[in-house]
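Chemist: Structures are listed in the sections that come next.
Read-outs: derived from the displayed coordinates by stated rules, not from any lab. Predicted, not measured: the structure shown is a model, and the values here were computed from it. Cβ atoms are built from the backbone, for glycine too; each structure is taken alone.
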Structure 1
Amino acid sequence: MLVKIREKLHGVFAWVILLMIVIPFALWGIQNYLDVGKERPIVSVGDKDFFQREVTQAMTQYSQNYAGMNLGEDVIKAQALKKLINDEVLFQYVEDENLVISDENARNFIKSLPYFQTDGKFDDKQYKALLNSQGMSSAQFALRVKKSMTMEQFQRAIMDSSFATPSAVENFFKIQNQQRDVEYVTVALPKITTPPTAEELQNYYQQHQDLFQTPEQVAVEYIELSVDELAKAVTATDEQLQAYYQDQKDQYSTKERRKISHILFAVGKDVTEAQALQKAQQAQEALKTKDFAAVAKEMSDDKLSAEKGGDLGLFNAGVMEKDFDAAAGTLALNAVSQPVKTSFGYHLIKVTEFVPGETKPYADVKAEVTKAYQKAQAENKFYELGEKIAQLSYENSGSLGPVSEALKLTIQKTGLESKDSVNGIFVEPKVKSAAFSEEVLNGNNSEAIEAGANRLVVLRMLEHKPATVLPLKDVEAKVSAAVLADKAKQQNQQMADNIKKKLEGGSTIAAVAAEHNLAVQKFPGLVRNNNKLPWQLIQEIFKAPKPVGTKPSLISVELDKGERAVVSIAQVKPGVMSEEDKKQLALATKNIAKAFGQSIFAATISNLEADADVVIHK
């Protein structure tokens with residue numbers, strides 16, 4: 001439901017979001033082909049301009065995709081802008097190369113989209129109604145789809161044509177399974193108790209004022225559309241509920257189940273199909289004088305079920321392999337099948353119990369039917385109103401009043417909240433991201449935001465308090481602790497550097513450790529997936545250069561709690577493919593080829609961008 005709603009969120013730009021989801025390499029900025037008037041562009045790619053609206057939309061999409069990762073707004077803006085540019089550069093290239101998608105392929109793709117289907121079939125009326133709501137003709141939409149599919153085709157041509165040679169795969173495992181002989185010492189943070197001087201406090205405070213600020217805060221007003229609230233207002237007659245019950249009868253029914261036992265004669269490296277079938281036929285003969293459970297314990301290759309006389313438990317129709325399911329579904333109670341072939345081998349099947357299907361009477365499930373009916377009706381209403389909210393909030397970007405009045409939704413308010421807040425609607429990362437977005441802080445309504453399950457929120461700023469630096473007297477204790485921590489870190493760094501310098505001069509790690517009363521940790525044959533060492537230490541060890549001759553490779557690594565590890569790498573041994581690796585060789589080859597393809601495609605886009613006329617306006 002929510003996927004469908006998301007495609008409807010952006011009014012006249014909804015088709016852009018639709019393409020964004022259904023086509024892997026979709027355009028974020030293509031909606032700019034609509035008229036945008038005389039507004040000054042933010043970026044130009046050739047003769048194509050992108051305006052603030054396109055950049056804001058791209059930023060919103062990017063921040064929602066990476067909600068919870070605490071990316072700064074500058075990072076989000078830079079990445080979203082790069083995405084717009086890359087997409088447009090590729091779009092112009094495929095046009096210049098006259099790459100095309102046939103009308104038939106585009107038509108088949110459109111018909112496959114669930115947004116235009118009713119009961120799994122393409123619905124021309126729904127298709128035209130949705131396009132009309134976007135102010136687009138079928139021809140316009142088909143053109144956009146063809147262009148985006150062409151872009152995807154170009155991407156696939158590069159990605160799918162990439163390959164990994166046996167040598168490349170072998171080199172991958174040499175690196176992946178590499179072993180390193182490692183010794184290291186850990187230098188702990190010293191404890192510093194001498195209070196910092198007033199001058200030290202003042203200097204640190206002046207140089208690190210960003211650490212001693214009140215958090216940025218924003219208060220918003222918002223309207224919320226909720227399926228649960230809409231459902232409360234839905235009324236239904238008994239006739240409507242009974243009709244719904246009939247349409248959804250499967251939801252209130254259980255299918256017939258059968259308790260099944262089997263005897264398996266597996267086909268494998270040492271057993272051919274003919275031999276497995278012969279064993280099954282021998283078991284059939286044995287069943288003339290022995291109980292099924294006894295034969296299963298004696299002859300079945302499924303040792304787990306054999307201990308229970310071959311019992312597999314109760315099954316619904318359709319959960320087993322096709323031939324197994326067909327045989328089990330036609331057997332009479334306590335009858336034994338002929339040998340049935342599956343991908344595992346041959347089976348003798350017996351049905352030991354029937355549990356008939358059942359449909360709960362309407363009277364018994366009326367309350368459940370009522371809730372389901374209300375929710376279904378509310379979801380339909382939610383879908384319709386979601387479009388109106390998006391359109392009205394965009395057309396009246398300076399106020400929530402028109403949206404509230406048109407849809408009879410109450411305008412709610414929050415207090416001042418920070419980016420770390422989890423109060424009320426700020427518990428949703430997407431809402432929080434929108435509240436602190438450039439668009440909202442500039443006084444505009446946000447876009448319709450999917451806030452959790454079955455909820456849409458549109459918000460606008462009521463009050464904004466930028467971060468402010470606190471007076472030194474109010475944060476003196478924090479500044480003092482920070483100065484002491486900084487001194488400890490510097491001393492720790494200095495000691496680690498001295499140890500590394502001695503090792504570079506030829507001292508052994510054992511001698512240096514004894515001098516400083518440190519313990520030496522030894523890991524001969526260390527591998528990447530070792531979970532006994534901190535992850536950042538493993539990462540830096542395997543990034544370190546190989547030792548040259550008899551001279552070890554030396555690195556210093558900062559760990560989580562501030563201490564440092566000084567590491568000596570004495571030897572590097574190339575990895576080899578394990579037996580388990582060999583079993584996964586086909587998958588590894590495929591993934592390596594895919595990685596090569598992604599790298600080649602990224603390089604292709606970079607080259608196209610370097611050759612394109614791209615101007616980012618100040």
Structure 2
Amino acid sequence: MNVTSGGPLNALISYYERLRSDPSVPPVAEFGFSREKIHFAVVLEVDGRLAEPPLVDLRERAGRGRVVPTTLLVPDGGGRSGTGMKPYFCWDNTGYALGRDNKDRPARAAEMFRAFRDYHLGFRDELADDEGFAALCRFLEAWDPARAESLPGWEEAAGGNVVFQIRGREGYVHDSAAVRSAWSRRVADPSGAEPAPTAVSLVSGQEEPIARLHPMIGGVAGAQTTGAALVSFNQPAFLSYGKTQSFNAPVGVLDAFRYTTALNRLLADPARRARIGDATVVFWSDRPTAADAEDAFQLFFAEERPTDDPAEHQATVDRLRGFLDAARRGLLGNLLKDPDAPFYVLGLSPNASRLNVRYWMAGTVRQFAERLAEHADQLEIVGGRPDDPPPLIRRLVAETAREPKDIAPLLAGQVARAVLGGLPYPQAFLGAIIRRVRADATMNHRRASILKAYLIRNHERKVPVALNKDHPDEAYQLGRLFAALEKTQEDAADSKLNSTIKDRFFGAAAATPGIVFPRLLQLHQHHMRKLESEGQRIHREKLIGEICGRINRFPSHLALEHQGLFYIGYYHQRQDFFTKRSDSDKETNHD
């Protein structure tokens with residue numbers, strides 16, 4: 001079966017197969033096992049008694065004094081749903097493994113422990129010759145959950161995931177070859193359990209055992225820390241034809257394991273994961289030959305850029321620009337091994353215990369690179385700093401809100417989809433930027449870039465990179481005029497102004513120029529009289545006259561599209577003021 005075609009599950013399964021066959025990456029979990037976050041190990045003697053110390057902290061020290069759980073390969077629990085009892089094999093949270101947790105529900109935790117104990121004792125005969133598992137069974141038979149809270153270090157261990165270890169032995173109880181074999185047999189043919197029903201899988205198209213519950217997905221920002229499901233059903237309204245749980249979206253047991261394992265691997269890898277708005281984005285290729293392309297795209301999605309080392313920062317910027325230049329010129333083959341390899345982008349957002357697919361895009365490395373290059377070209381505008389990276393997605397979305405938490409989730413996803421899919425930008429993007437300009441009367445390089453790209457892509461406008469004195473649109477010329485009036489006020493001031501006409505009239509001038517500009521021109525005469533030099537007054541009158549000569553009237557109202565042109569005209573004129581002269585003495589020579 002060719003699983004590279006179709007939706008995200010197919011592509012993730014294909015990525016799992018890549019991980020299995022690629023010796024250059026850490027080994028991927030086999031069917032029946034998963035990599036889980038583990039906090040502590042419970043140390044036992046061979047006779048089942050607790051050793052000293054009974055709890056060993058397995059957490060790792062991260063930056064700024066933080067501690068994070070370690071990741072171990074353990075028998076796959078498959079996730080839990082609802083309030084029923086479902087213990088995991090040879091590991092679990094302390095509620096199941098020791099009968100106490102941090103939720104202050106001792107009766108519930110004691111019931112969980114009994115389920116955990118009985119589940120493991122059901123393997124006792126099969127694993128009678130395994131010394132470690134036999135010790136675990138003795139411990140579970142004798143353990144009193146009330147003792148848990150008196151264990152040294154319990155405050156930190158409570159509620160966390162634990163594994164079991166025999167004192168003085170390497171590895172953990174679940175690492176034993178006999179235990180792993182017994183678990184694999186149980187997963188393949190659950191003894192005493194109702195066999196999985198068979199149906200035609202939506203992924204493979206073959207008749208096979210279907211997964212009732214899909215394993216949980218961890219690492220999506222904002223989702224439950226215990227994980228969330230990509231495929232799940234829990235209400236009667238979601239069910240059909242008498243089917244329950246995930247039988248409503250039939251996926252084979254093996255394929256459910258493969259796609260969730262691959263997705264969890266991507267979400268755990270900072271080099272293949274990014275945050276855009278409320279969405280956690282992962283990107284990958286199913287070909288090992290495209291690993292260098294994944295590294296290149298990571299530069300565009302990266303959440304942090306090196307700033308401490310200027311040389312390292314410049315090298316990153318140079319790589320970004322080199323990649324975009326190669327995409328523009330059709331020379332990606334000179335940089336990448338396999339520019340025509342499949343490439344995938346998946347955006348996930350949280351929804352209680354489930355995950356929403358915010359967007360899903362599939363194409364080739366070349367297609368995505370060319371879309372990014374086109375986007376970067378449309379953003380190009382005068383005023384950027386030479387050492388700034390191209391403002392591609394995350395930095396642009398940040399301009400739509402005062403703080404990151406205020407970014408509209410849907411808008412962030414729509415912008416990312418537009419950039420990566422080569423689609424028109426959402427109309428709300430233009431409205432959000434103009435609202436921010438009105439709110440803080442600030443027109444910076446990034447906002448000007450967004451307005452320019454929007455007008456080019458969505459309205460096929462010819463928006464110049466720098467000042468165009470002959471631009472035919474009156475809105476653009478009105479923006480220039482506002483910039484010239486503001487500059488006159490600044491030059492006429494004896495000291496720093498408490499507020500300028502921009503602080504008071506910027507948004508209104510763009511939206512309703514017919515009301516605002518007559519008043520501004522009256523103020524302008526007052527400011528002109530306060531200019532110090534005759535040369536300044538002559539030059540400024542000449543500039544104002546030149547701009548007004550391109551304006552037939554002051555419209556009563558400008559639509560959002562034309563307000564965008566107004567702000568670009570303003571920005572261009574301001575940039576022109578400060579790039580062509582360094583002090584007021586040169587103004588008389590400015591043309």
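Chemist: Work out which structure the value 1.45 belongs to, where Rg/Rh (Cα atoms, Kirkwood Rh), for residues 116-187 alone was derived from one of 1, 2.
Modeler: Details: 1: 1.45; 2: 0.99.
Structure of origin is 1.
Chemist: Looking just at FRET efficiency 1/(1 + (r/R0)^6) of positions 292 and 428 (r between Cβ atoms, R0 = 30 Å, to 0.05), which of the labels 1, 2 belongs to the structure with the highest value? Could the numbers behind the result be given before it?
Modeler: Values: 1: 0.00; 2: 0.25.
Looking at the calculated values, the largest one is 2.
Chemist: 1, 2: which one has mean count of other Cβ atoms within 10 Å over residues 148-155, as calculated, at 13.9?
Modeler: 2
Chemist: Kindly point out which one of 1, 2 the value 217 was derived from, the read-out being volume of the Cα convex hull per residue in Å³, for residues 220-459 alone.
Modeler: Working: 1: 217; 2: 160.
Source structure: 1.
Chemist: Quick check on the output: 28.4 is Kirkwood radius over Cα pairs in Å, derived from one of 1, 2. Which one produced it? Please report the intermediate quantities before stating the final value.
Modeler: Values: 1: 31.8; 2: 28.4.
Source structure: 2.
Chemist: When you work out distance in nm of label points 7 Å out along Cα→Cβ at positions 124 and 268 for each of the structures 1, 2, which one comes out largest?
Modeler: Numbers: 1: 5.9; 2: 3.3.
Once distance in nm of label points 7 Å out along Cα→Cβ at positions 124 and 268 is tallied for 1, 2, the winner is 1.
Chemist: Here volume of the Cα convex hull per residue in Å³, for residues 412-483 alone was calculated and came to 101; which of the structures 1, 2 was it taken from? Write out the running numbers ahead of the final one.
Modeler: Numbers: 1: 122; 2: 101.
This figure was derived from 2.
Chemist: Turning to a different aspect of this structure: Tell me which of 1, 2 gives -0.55, -0.75 when you compute log10 I(q)/I(0) by the Debye sum over Cα atoms at q = 0.11, 0.13 Å⁻¹, for residues 348-515 alone.
Modeler: 2
Chemist: Shifting gears a bit: Kindly point out which one of 1, 2 the value 10 was derived from, the read-out being relative contact order in percent (Cα under 8 Å, 6 or more apart). Show your work: numbers first, answer last.
Modeler: Working: 1: 26; 2: 10.
This value belongs to structure 2.
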